[in-house]
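Before anything else, here is the set of structures, which you'll find just below.
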Structure 1
Amino acid sequence: MTTDSLPRQLARTRRFTLGIPVQPEPSADGTTVLFLRGRTGTDPITRLWALDTATGAERLVADPAALGSTTGIASYATDATGRYAAFALDGGLWLADTAEGAVRAVASAGEPREVRLDPTGHRIAYVSGGALRVVGADGTDDRALAEPEAEDVTYGLAEYVAAEEMYRTRGHWWSPDGTALLAARVDERPVTRIFLADPADPRRPPRTIRYPLAGTANADVSLWLLGLDGSRTEVRWDRTAFEYVTAAGWDGHGPYAAVQSRDQRTVRTLAIGPDGTTRVLAERDDPHWIELLPGLPVRTAGGALIDTADDGDTRHLTVDGEPVTPAGLQLRAVLGTEGEQVLFTASDEPTETHLWTYEPAVGVRRSSDGPGLHTGVGRGGTLVVTTRATAHLTTVLRDGAPARPLISYAEPPVVTARPELLRLGPRELRAGLFLPTGHRPGDGPLPVLLDPYGGPATQKVTAGGVWWDLVSRWFAEQGFAVLVVDGRGTPGRGPLWDKTIYGDKGGPALEDQIDGLREVARLRPGLLDLDRVAIRGWSYGGFLAALAVLRRPDVFHAASAGAAPTDSRLYDTHWQERFLGHPDEHPEHYDSCDLTTEAPKLSRPLLLIQGLADDNVFPAHTLRLSHALLAAGRPHEVLPLRGAGHRPADEAAVENLLWHELDFLRRSLGVE
């Protein structure tokens, strides 16, 4: 058992992600489960393992160290049976026979990316130098199926907004018989160029990236059918009206894709013919935006289209357009289909996510038990359930065999989170309250720290024991009452809750933080010192923290804001236009979220933290706000993190950042 402080342990374990089994995948017959895992809770080198579902025995399939590598396997792809697995490692291409345990290198042209083994196991597709290439599993006949016609053109990769905002991380899909691919062509030449320099090393040239700022041009994305026989057919749809490709695939009924309008209010699912023509399978419309969910759309073996629909305040699972889940059960993601069965996650209580199945003859059934965040994958009669609760557990379930755990080597945290989960006020705001160990009623009021994310895409208040709960607990042990509130716009509460923030990403969220604070003070008289209230946050949470001290200094007395998007016009198209519309059409929405215009209001201590290599929330966000504050004569503090991206990874930075925030909060609130 380590005696380290939590900040040090967070740094060393990469926020407790090391040593846990990830990417479990059952074989087609369900007798084997492949997965990735390091050897210890501090080992960053992930290896490929296999578990025998009958005996529970684990065996090592591919060890990067034995292959001469000092890095881990980031991901792998299998054939239809699950026997063969292909992966990239240290710029090379590798193929593992998981039954025999043999691993061999496959010659490739350049450094492979987005490696995909064809369903028959005979060929491997990969991207190198922007070209989509195919090579035989035996290393022969490597050739390009499509090569870029110009710089900033790629085949077979997802563009930035697809990977970041649409859950589409793939850019090519094999046909079931392994004779053709559906591939995305991405032309980024219309997209704005962004230059990121290292101020600490002026000799290093700036890094250039293509980034679609809100209101500017997106990448030009088209789809192509590429045959191994050399044929090449463009997929045709109205790309002017539907410029986003949100999902695609190729199943036994042919290739398909989902496309979305720029305003995100319409999504069409298209069947793709051999000649590139398309037919509309389904169309969805919404006056605000269509919420995209992971894993959708998809089809069953019989061809039923699986998708989602918002009806009132429920996000349903649909089969051929008909809702099959009950009111109040909020669909979160579809994890896969087998035969006519659909495996999905959904919430009837937003602090929990459970695993569910749907079958036409049976209906909807829950497949997970107990509080927590549950997800999974199923195939061949084997179900792998991953649960986040007080610990991270992965369990293999198969009829006729006892439950088999996938062993986790993650370090146990030096603190235990155990928040008190609350429902606050008329909106029943979900909240977590953390108090110092040993604190008793009558001990006197505690200084308060609000620790929210508070916006779309992320919940912090769950029964899932996520690492940020440990951070909240750590701050509580330093003498604070820490309150985490999930306000309007956070996931899990249904479409009406989601869309209350349309046009205003700040006002409702801030109001909910204040309402939550005041409700706890009402329910627990004498617990909170409302004259010493601070707020901290990262990314959207950083925006919310800065907004809090700018707009409501009567409530908030200090703020620590990390990687805060201070100007919504400097964020990407698909994300910002979803909530705020196009800036040319709704400039007032963007103006209302621009913190630089509110800089003269600052009257409380504010710490701005910024990674200088952040290519998600650019350093310009923090620098512009700091400049506006200085111009207005408003003292503040700025902590730049050299070489840090959107989520700092350097161990020293991760460890000492929390101590720095703690010192700032204590100084600002007058806490001993």
Structure 2
Amino acid sequence: MMKFKFFCALLLGGIAAPLAAQSTKDLKTPAALKKAAYNVDKFVAEIFRRKKLSVPKVVDDPTFLRRSFLVAAGRIPTLEEASSFLEIDDPEKREMLTQYLLQSDGYRSHMQNYTFDLLRSKDNSRDGAESYAAPYMHFIQQAVAKNTPWDKFVHSLVSAKGVAWEDGNGAVGYYIRDKGMPLDNLAITMQIFTGERLECAQCHDSPTNKWERMDFYELAAFTHGQREINDGVWNRAMRSYNDEDFRRSDIGRLFYWLRDNIHYGTIADQGAGRIKLPSDYQYKDGDPGEMIGGRTHFGKKIRSSDRRDSGKSRVEFADWMVKDNPNFDYVAVNRMWERVMGSPLTYPVDVYVKPEKTTSPALTNYLTRLMVDLDYDLKAFQNVLFLTKTFQFAANPKAFEAGVPQAFNGRQLERMSAEQMWDSLVTLVAEHPDKLAKRKFSNNIYYNNKPILVGKKTMSDLAREVVAIEDPKKYREYAEALLEEIKSSGGGSSASKDMMMMAAKSRPGPAKGIARASELSAPAPAGHFLREFGQSDRELIESSTKEANVAQILEIMNGHVEKMVVANSGASVYDALKKGTTEADKARYIYYAILSRPPSESEMNMLMRDVIDGSKESYQNLVAALVQTHEFMFVQ
């Protein structure tokens, strides 16, 4: 009974009230979400009925527990969470677990990894400058934490303008991420959010799909014109010095710092709406160098040239993308289905497929309507999927052989992602993995890696002042005055020194020490555990891998796993030794902590006979053996 009370306290304290208060829409009440899940299951059951097959059975409690944690929160449950769930008998505990997970910081962490990967977000920008990376990563982090509706989030990215360091304006980093490559950025935008592949059409009519080169440039016209704010002022002010050693001088270093950390992270307007065809344009529908206006080719048909010189073509493009085409809704649905169920409704996940060409047009239409009705609330949409019996299905080879797509046939057995693996190891080390150090974001100014002008001026203040200067002479005067202020602020009062020390501790960037993957460098440096296990390098969309290699074996046998977990007497997995009163209890709790299940009768007999002798080493051997099993490393 105590376990039941503890588990209910976790759930009711963290979810029941907030969920009901989060939304004024009836569709987001627990009862409505549960009904929507039932409707999804009916459509899936119809797929099996057409194949003359019974729907698969649902998995047992340990498999459901571990699957739910890894998919929703990106880690295995702690010993306390596992024992609390497994040792209570309540018909609604699976629903309660779902609500607990979706309101946990673990969900935010795992969803943040997903979004970083999808958008190819990186902590370091060109030459390590902070021109956009810190505010952009912070913008994404906050959007996920606040559960910003997907359409509003995407609209912010696609229509972004201004200064990245302005409060709440980190979305500018979406375009700065691909600065100098606006055509590549357009192709990536279309792939991520509309499921259309245009990269081939950038150079020629695509031989594999409907897109022509003219189509590509008509879409690119909407996002064209990504120049820096007052981009010529810095150049003219810098050249006025006419000094060969300028770049190595104090004022020269400051000038280039301002360029890299402020100007580089700005966009002057929201789109020109017009673009020149390239000099090698080879088709009869346009001439090389011809100026053309923007035009869409599916969904609502709009032309940027209808509002020429409005300077807001990216806003028009963003409106069209999230409001006026069916692709956006379906691709969002397909991505979330893959995220929860393990396989997308249709392959590849980022290619749009018309509903009538999917396995169940009725289900597809229902899900896309649900996404819209839930106001693109990805957490609520995933909540529906987690509540389905479909999510709980055990894999059924016969159904797969009969032609039921993997998307409806239980999760395919697959190795954890690099982030899931790391975060699961962190869970074995830290008693409360979701409460570990978080990414830091500070608006303080850092020059030469030291905080300056603390309490006087922030990066937002500095950026606002700098980009407002339109005269090169005044820019030079401002920079010289700023340099004097920086130099004079070195010797302040004791109070200012205290402020400087506090600012230094809040240096923007990833967390230090042990932390969840979402809080570490993105991506991790080469050679890190995360990279060895296939974390994306963030150069291509979702380019992570789950392929095995020799380096992973070494990491498990005598690398991070040995150091972090097995040989770490303070690791939380060894709390099992305090929790259990008998050797069998201790072994059972270690199984709970690592595999999220109790040992079978035969396993327990073997453990008591051949492994456990009551010594510390015997339990370390057990931990070492279990973390090396496929059962630990795979999602079932």
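Quick notes
- For the set 1, 2, ranking by distance in nm of label points 7 Å out along Cα→Cβ at positions 140 and 460 places 1 highest.
- Highest-scoring label, criterion being distance in nm of label points 7 Å out along Cα→Cβ at positions 396 and 428, among 1, 2: 1
- Read-out relative contact order in percent (Cα under 8 Å, 6 or more apart), computed value 10, structure in 1, 2: 1
- Entry that produces 0.20 once FRET efficiency 1/(1 + (r/R0)^6) of positions 132 and 420 (r between Cβ atoms, R0 = 41 Å, to 0.05) is calculated, selected from 1, 2: 1
- For 0.25 (FRET efficiency 1/(1 + (r/R0)^6) of positions 372 and 452 (r between Cβ atoms, R0 = 41 Å, to 0.05), calculated) the corresponding structure among 1, 2: 2
- Origin of the value 161, where volume of the Cα convex hull per residue in Å³ was derived from one of 1, 2: 1
- Here mean count of other Cβ atoms within 10 Å over residues 228-235 was derived from just one of the structures 1, 2, and that gives 13.5; the source is 1.
- Structure (1, 2) behind the derived value -14000 of helix-only ellipticity at 222 nm (-39500 (n - 2.57) for each DSSP H run of 4 or more, over all residues; to 500): 2
Every number in this text was worked out from the coordinates using simple rules, so none of it is lab data. What you are looking at is a predicted structure, and each value in this text was computed from that prediction instead of being measured. Cβ atoms are built from the backbone, for glycine too; each structure is taken alone.
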